[in-house]
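These are the structures in question, set out in turn.
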Structure I
């Protein structure tokens, strides 16, 4: 349908040090999601702070790390949860999409976690996955659970800046990464088990005319996604070992191939160097970097 995109190489920017490796024997998340295979970590949720530090989660072992630009790993907290996505709240707190507990807030200075949003109408979420903030402070997040084509009941929510919670979608087969378009008129949702990116127009009171923006094939499906100021969409395709960059029309421009494993789970753009793309590769506990061409 489209010409093959230009293939870009990646390099290892950071790698989880051996002294921070865990053992996954008997880990409930690993047993349920990775068929009990032996893993020492599962990195996800890359997010930069205002100082250029990169924050990542380790899902099965409930860990939040801060990685300095020079590559030092700091274990900020380890707790009884399964953190998946991260984004900074306008007030400076780090909001965590935690599969077990809902949305949590981390005071990064005190290294203390507290509940942020754990349920709707006294009912807990299925398993929240990822989140993004609008410029006005509205928070969008996905509730994935174990949904898929067999049970397309995954949800997307909006928590307005004044505290009103609204379910925008409830029919997504495995909603995962979520981002806003640069003009904030649309929401893009990675529907992992549909192997597609859904385009969700935001209208007064909710959404309308939701459709597929990109249909992928192969691998497991799209995981984390990101957008830049030019409207380009970056899609981490787990199982394919790559991140795709699509322009605002949905045309594939670049394929960033993993130099390590195939579990390319999420992607973040450096806040000071927007040509630098950082990718969590969960099979090896690495963070990869690709540099976009300057043309």
Structure II
């Protein structure tokens, strides 16, 4: 419900947190043990490189132990995250020290890095902010870079409540196709963004986004989310008196691993959609 004499407020949200680990104890021989922060798949961890940030701001490099196949008898059985050891080269880390994956490669046609879920969304919002810097608009624009999405969608609710938004577009990552995927839940990287439909999304506002995409030739697919979306859209939709919420996603392959993959063309498509949403809105379309 819009407050009288208040401009329409359009909120753009992307979460900036990532999955990772948190130190639980130091062990003899220069190792630490850790528990997972968010939904990390333990199959991806052996030999993974990590960066820990100590309380004083010092960065500490670590490698997750990976036994040579000569010592395992070829067993493919994986341990729980909590059972793995992380080699810090003898550096002790206080319990509670967080760690994230290390790795980044980029060129004009592909981007590989940890935590593209959801730094791609943050990149989209920053680009839209830059492009709209000098654009006159009858909208009040708000940008929310929310935290703790990966551990329970915690930051988006208070952020949206504070913004008093009438409309919101959540920008997140969805699943890109690989040779092992099939069905309606995965999408081709490089073929455009997804616009979600389902009970978590406002039908009229979602239709508006689709119309903007079609008007400007922005490639997209429809993502059917028949129940909850598992994104910040769940919390923002129910903020205050309710917010007309839509969800736009960039396909990301190998999600929640040390080497996620995205296509820069899809990131650009998401930026274009939000940019034209605002400029078309200002033109009364």
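Only the coordinates and a few stated rules stand behind these numbers; no lab work does. These numbers come from a predicted model, not from an experiment. Cβ atoms are built from the backbone, for glycine too; each structure is taken alone.
Structures compared: I, II; top value of distance in nm of label points 7 Å out along Cα→Cβ at positions 149 and 277, i.e. the largest, recorded for I. Each of I, II could give Kirkwood radius over Cα pairs in Å, for residues 181-236 alone, but the derived value 12.2 comes from II.
Can you spot which of I, II the value 20.8, 72 was calculated from, given it is Rg and Dmax of the Cα atoms in Å? Write down the numbers at each step before the final one.
Working: I: 17.6, 52; II: 20.8, 72.
Corresponding structure: II.
Calculating relative contact order in percent (Cα under 8 Å, 6 or more apart) for structures I, II picks out II as the one with the greatest value. Once mean count of other Cβ atoms within 10 Å over residues 189-196 is evaluated on every structure in I, II, the highest one turns out to be I. Looking across I, II, the calculation of helix-only ellipticity at 222 nm (-39500 (n - 2.57) for each DSSP H run of 4 or more, over all residues; to 500) that yields -7000 traces back to II. If semi-axes √(5λ) of the Cα gyration tensor in Å, for residues 157-212 alone comes out at 19, 13, 10 when worked out from the coordinates, which of I, II was used? It was calculated from structure I.
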